[in-house]
Structure P
């Protein structure tokens, strides 16, 4: 009897065991564990990433991101923790903005820092405080920026109804398919200039002209800056940092010849340089067609050697500062700008910088092959022979102080970094023009390498 009862109990336990196992989750299962979030947008122009999705994806080249401009990282700061929500402050950046999924976002951990690059003039809050709270779509590369997932190297942006920059690959949708400025009926240079003066189109157009001068080859971007006109004899329009046939890289200045006829696709605009309006095809244009072999050479002379100047230049004994003085003015209040705090990429071309008080600093190659650049090696702006620096103040300028790199030794010789002794400085009203004049027949003279600048206004 005992054996019978034991047998029944064992059978019951077996049934219970097997039936219970059917209700147990699969081995190693983790019920209730949240799933990894996935992006719901694709990062295309038609379906740009949200800020949330861009942070989820964490990487991408030539992707589109949409959000609202909510603030910026102040000039000189290097951490997202320093973010300012708003459009005002002592150091409103011209090189970055913060975007978020909501226009009233105030949590920096929900924001994305944007390196403005080619679209900074139209988007930055320093020059455009009304952009605060506006929705913007940008195209660039998702990379680490200010220690967080950000968007760098922006080439195109749309804010409101305005588009700036150039989209990667292909034609901007608004490019006309017929009529003037289209592929079938490109603008002449005269027509392009007239279109700019009437209100430059924000989309890419086609134009045809004859190369009158090949000015500068940019090794970093594999691009050429050159001039075109209808007759090939004048510099009516500048093509700034343009690409070659069908968007190919240029390999040298010799890739394009004076006298060749080119059809170009790009953004046309007016650019103010030293008080003069320059008609320009904007950066990253594409040559569609090249006709003829060209004549080679230059049809226009290089700029004349700058005049002797009317200010005083003082070289410090240790060559670590360069001081430019206006003898007719008494020094008063000042403004400074630290180039090392701007997060510039290596070999960034220096163009025009606007300071917090409205003063502008414009760098001009002045006809030379090498124009002024910022180098991370040595962390300084490098001004080459005959390059110009034009400073337009909000009031008369009394003094300018460059904080230069210390002298260094090369092949046993001491090399200074405070410019040529033949340099000149001219003061005229609120404008000061420094020229690193080099009169030698060979070599490049002494570069001016500086990390920061102090501008002292007259009382």
Structure Q
């Protein structure tokens, strides 16, 4: 009885254990089956992709042999059914290159593309296409064939007359070695170098493609600079600013960063008339790049906006003087100092400071004849207005002494004669100055007038 009871207990335990083992085993087998299936699919995918590329290229080769009217392998001799064939070919070739460049058979497809552009008489595209082939496929087995055909076409087609020599040189000198991204930049630079409006849209397309392919390359900043400049030339100022901003965001260590900041600031000033933002941008430029070639230009623009746009005379004077101190040889420094003197005299009513500024121009820039003369005459006028006649005469005579024989000297002598006669009532001094005019400018009409004036004064 006990044996029977023990068997009744043991048997269920054995069945339960077996069930658990079997249940654990089958999921593992199922998982292995799934894994094997997934791996098989991956292999199939790899094979399928490779096969697809080959099939795509084989299709393009057959497509390339299709000729309008004559027909080919795909259409036979369907004649007019070939209408629009070249346009379709171009779409297919470009699609293939976008997906497969620079691998697979991209060189052959680029050749197909050039020939289709030729069939459509799209000579600008042919020009760029030849350059692209020369720069990007120097190791191609068809390199010589493509270039030889290109040289022949350049000689035969009148369209290339104006650029023929330059184009041939670029094709011949295209680099035969180097990494692909470097050769691509060389290709873009070659196209950009033509400065041809007809090539702009093509250049933009190729530039954006470069950025898609090589966005992680530092040379991307140069490409963005080119694109922004084109937008500016097309009066598309907002897109230009956006491209500059993109450059600064993606390439903060680029040498083009400084130029981007400056261009954005300039566009804000000149095109958007946002003088506050422009001033902020120029100050940002000066802070980040204090030794840049454009710092004087930026400083001058800041001063000009304070002067002309904000009528902030004190700030304008400060900024102009900063320009003169830091950039004494800058082309706009002397005109800026003359403007400082004018602001001090007319806006701020600071006569003495204005005279000091004018004397600074005369003493520091004596070789700037016209501007030094103007500075001395302006200071003389201020003395005249203040009835400081001796000081005024001193300034006028400085013009005669320093720049004898000039129109400024003649004008200054006439002013001296008038002051002596009309204001100081010193006829002898007036006659003396009039004689100086006769002696210094004997052939002038003013010399004859001086003689007449002397006769009247001597009566």
- Task: Assign the value 47.2, calculated as mean projected area of the Cα convex hull in nm², to the correct structure from P, Q.
- Result: Q
- Query: Where does the value 4 come from, among P, Q, when relative contact order in percent (Cα under 8 Å, 6 or more apart) is the thing being computed?
  - Reply: Q
- If helix-only ellipticity at 222 nm (-39500 (n - 2.57) for each DSSP H run of 4 or more, over all residues; to 500) is computed and equals -24500, the structure in P, Q: Q
- Task: Please state which of the structures P, Q yields 0.95 when FRET efficiency 1/(1 + (r/R0)^6) of positions 336 and 416 (r between Cβ atoms, R0 = 35 Å, to 0.05) is computed from it.
- Result: P
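Every number here is computed from the coordinates shown, using simple stated rules; none is lab data. Small disclaimer: the values here were computed from a predicted structure and weren't measured. Cβ atoms are built from the backbone, for glycine too; each structure is taken alone.
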